[in-house]
Structure 1
């Protein structure tokens, strides 16, 4: 009986990224977090001028938190969004990564559209901007739910990192709906 010795399989780590290149892993983490914060920056640019303008003088539902809360919460959430996408990217050799990352990109696009429409669009569209914003955030709710479902079989930590984000945007959906409804009736 003969025993054949073989070199360690390169496929053993398939789907986990390249352990031999930690700089690439770190670089991609920076890219994913950077993209998430670029979305945040776009929202901030369009929000900052409105918070003390029309938004400050509009009616709000009683459960609206103080304005400073949004910056704190979103900063943490965008970091979690970036790390979540990176964790799934590390599974890039799996055939189901493509659809999961497509849902991830879709939710980023919808996220990047909401603030410019809701806050920035009010100057041009008035009340319609609030209702269009509501449609966008409801689509965002669905896209984040789909992203969590797509991430779950690839990386449970990645999926779980998005759960607080989903909770926050569901809450934000009620704020958007409340503002649009109150502005309509008053």
Structure 2
């Protein structure tokens, strides 16, 4: 849990102890929140479910890259929430996002469970004209300081981008790289 919140384990442990103490001292009963309380509490619930899914997608520790049991449990919880709150758009979007991500889980790893890196995917023929891949690659290359390669990837993305707003964005990004 600490890694999901980007804090040291000791800090998270102290937070949990303080929260339990506060609940005990205030004698806060465990109860299902009323309908009037749901809008206030829903963002936190959605964040926790998504954090569980994220940990399943990219385990923060342990021998495996992914914790499929966590991802599947998060999807199960999101589906339950969707049945309980069908009119909430954010609730509808969460399982869709998680299912899309989960459906791609096997593409992230090789046969032995090792991470498939973006550079390794560059040779995949289906990705040569897929501009989101080219844009992601260009951005990562820019961050690595590999400016010539980054500019080439942005130019390739510009050639296959479908809409003018995308092309305008890519031209701006390319200009930043070329000015570097």
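As an exercise: mean count of other Cβ atoms within 10 Å over residues 80-87, calculated from one structure in 1, 2, equals 23.0. Which structure is it?
1
A value of 1.00 was computed for FRET efficiency 1/(1 + (r/R0)^6) of positions 112 and 144 (r between Cβ atoms, R0 = 30 Å, to 0.05); which of 1, 2 is the source structure?
The value was obtained from structure 1.
Taking FRET efficiency 1/(1 + (r/R0)^6) of positions 40 and 136 (r between Cβ atoms, R0 = 30 Å, to 0.05) as the quantity of interest, name the structure among 1, 2 where it is greatest.
1
Relative contact order in percent (Cα under 8 Å, 6 or more apart) computed as 28: which structure among 1, 2?
1
Which one of 1, 2 has FRET efficiency 1/(1 + (r/R0)^6) of positions 24 and 56 (r between Cβ atoms, R0 = 41 Å, to 0.05), as calculated from the coordinates, equal to 0.35?
This figure was derived from 1.
helix-only ellipticity at 222 nm (-39500 (n - 2.57) for each DSSP H run of 4 or more, over all residues; to 500) was computed and gave -24000; which structure, 1, 2, did it come from?
Answer by label: 1.
Consider the structures 1, 2: one of them gives 89, 26, 26 for Cα extents along the principal axes in Å as calculated from the coordinates. Say which.
1
Read-outs throughout are calculated quantities, based only on the coordinates presented, and are distinct from any laboratory measurement. What you see is a predicted model; the values in this text were computed from it and never measured. Cβ atoms are built from the backbone, for glycine too; each structure is taken alone.
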